[in-house]
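Listed after this line are the structures, all set down as structure tokens.
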Structure I
Amino acid sequence: MSFDQLNFLIPCLDHLEAYTRSTSLPAIAGVHHLLVVRRGHVSVTPGQGEPVVCTQGYACHSGYGDYRIEVPRTKAAEYVILTYRMLPVEQQEWTLEGQLGTYSEVKIHYMVDELLRKTQEELPEAGRPEAAAFQYRKRLMLERILYIFLRESEMKVSGGTRSIEDTISYMNEHYMLPLTLPMLAGRAGISEGHYTVLFKKHTGRTMTAYLRSLRIEKAKQLFQQTLQPAKEIAQQVGFPDYFYFSRMFKKEVGMSPSEYQNTVKPI
């Protein structure tokens, strides 16, 4: 499976449903299922094949026959099945099938929860602009979920060849979150030790020093743009401990946050 197919096909979400028990998925020509595990794990048995333990995602293809999703008898599990079709069907065959992995479970789960919430609300009347917008948004979210699974499954298989650049981009976008070395190394698909060496080779700094400087630079920008108290800005850029923020800010900038705030004016 590659992005070449996704470039020529449009995924259309027909239905989604949350499960906590085992279920079966009958094979229907042209209808596919995307399984997203939200808690625990399940086993997936395609057609006459062997069961596979799934902890994140699994693509069920109609050409492989019926699928059986089994929840362990002694452990609880939650999962969602997204039922979709690929259009136009005559353009190119859709071959996505099998285990899928991701480093962005939180992002995928958020979109799945949003889709579940939207479908449980009162649907807009067919033919109205709101109905078309709702269908279009569902399609975009399904495309995004497929993109993340395809992209990050590929990253896991390749051993994180582009891992450092990808995680630096992630840090620049999510610097306010509680990022850790184990989390970023796991996202890159390599060991913590290997990640540390590659990161310093690529940036000239340790991951911790890079992230600290990034957060302080973002704090300086907020000081220049707003009149928010320093404690609030510290929280916004990822420093839950204000005293640590103040100490690191002074070490990096040469003055305390309050002193710096007095030297700049919001734009």
Structure II
Amino acid sequence: MATGEVGDMPDGQLYDTIGAGYTVTRRTEPRIAAQVWAALGDARTVLNVGAGTGSYEPADRDVTAVEPSALMRAQRPAGAAPCVAAVAESLPFADQAFDAAMAFATLHHWRDPIAGLREMRRVARLVVVFTHDTSDAGWLHRFWLTRDYLPEAGTLVAGRPSLEELAGAIGARAEPVPIPWDCADGFFEAYWRRPDAYLDENVRRGVSVWARVGPEAEQRAVRGLRDDLASGRWAERNRELAGLDAAELGLRLLIV
């Protein structure tokens, strides 16, 4: 597979390709979930857009899920919220059909994220979105993995709307989301204090970034990290991380 081919896929096709075994490393992180659920306020009916396997869906509310990938829908556990096959940009629901609409770590896959956000705003009075702030030129340097080993990640956001543009499209405010050092959900930044995890292929298979940058970039990054861990260079360059319980890595909640 050439670099860029996976990255050009729509969300559903991407996860039909890479989503097998997604639940091995991707699960709800309780501390982040608490922040998301607090942002949902008193909403009783919740639409989860780009819902995947169902992580972060609040169990005490009436949830409806939307997920375009058949493979991801098939991995939703028994008893999970009902799931509709649809995309964010064209939600098959009436105006203001839900108290709230949420989306978690999915916005970066949408063909037209602003259109998707406006659709969420159309069908719900409250919108809560977990996403990344890649607005400033130095965002790649916030995280050692992109700074030192995988700068190709920058190509994945080139030309995409900034956080300010996304927030402005729906009148949202942005709230920082600190990532705990022992984060249970294995998304891209989750192992910022546990670098050995990125050497595990199962961990990488649960994160779309690795597939989207292509195998050459992935293997080069893994080799470089493995060598630096063995030599002690990683520990020397990142010694300030050892005493941190949580890190600010540009993760945000957009809240309307």
State the single structure among I, II that was used to calculate FRET efficiency 1/(1 + (r/R0)^6) of positions 32 and 168 (r between Cβ atoms, R0 = 30 Å, to 0.05), giving 0.30.
-> I
Which of I, II yields -8500 [helix-only ellipticity at 222 nm (-39500 (n - 2.57) for each DSSP H run of 4 or more, over all residues; to 500), calculated] = II
Taking distance in nm of label points 7 Å out along Cα→Cβ at positions 120 and 176 as the quantity of interest, name the structure among I, II where it is greatest.
-> I
One of I, II was used to calculate distance in nm of label points 7 Å out along Cα→Cβ at positions 24 and 224, yielding 2.5; that structure is II
If you work out distance in nm of label points 7 Å out along Cα→Cβ at positions 48 and 232 for I, II, which one comes out largest?
-> I
Highest-scoring structure on Cα Rg over 2.2 N^0.38 Å (candidates I, II) is I
Have a look at I, II and say which one yields 21.1 for mean count of other Cβ atoms within 10 Å over residues 56-63, as calculated.
-> I
Winner on relative contact order in percent (Cα under 8 Å, 6 or more apart) once structures I, II are ranked, highest first = II
Here volume of the Cα convex hull per residue in Å³, for residues 64-127 alone was calculated and came to 86; which of the structures I, II was it taken from?
-> II
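None of the figures in this text is laboratory data; all of them are computed from the coordinates on show. What you are looking at is a predicted structure, and each value in this text was computed from that prediction instead of being measured. Cβ atoms are built from the backbone, for glycine too; each structure is taken alone.
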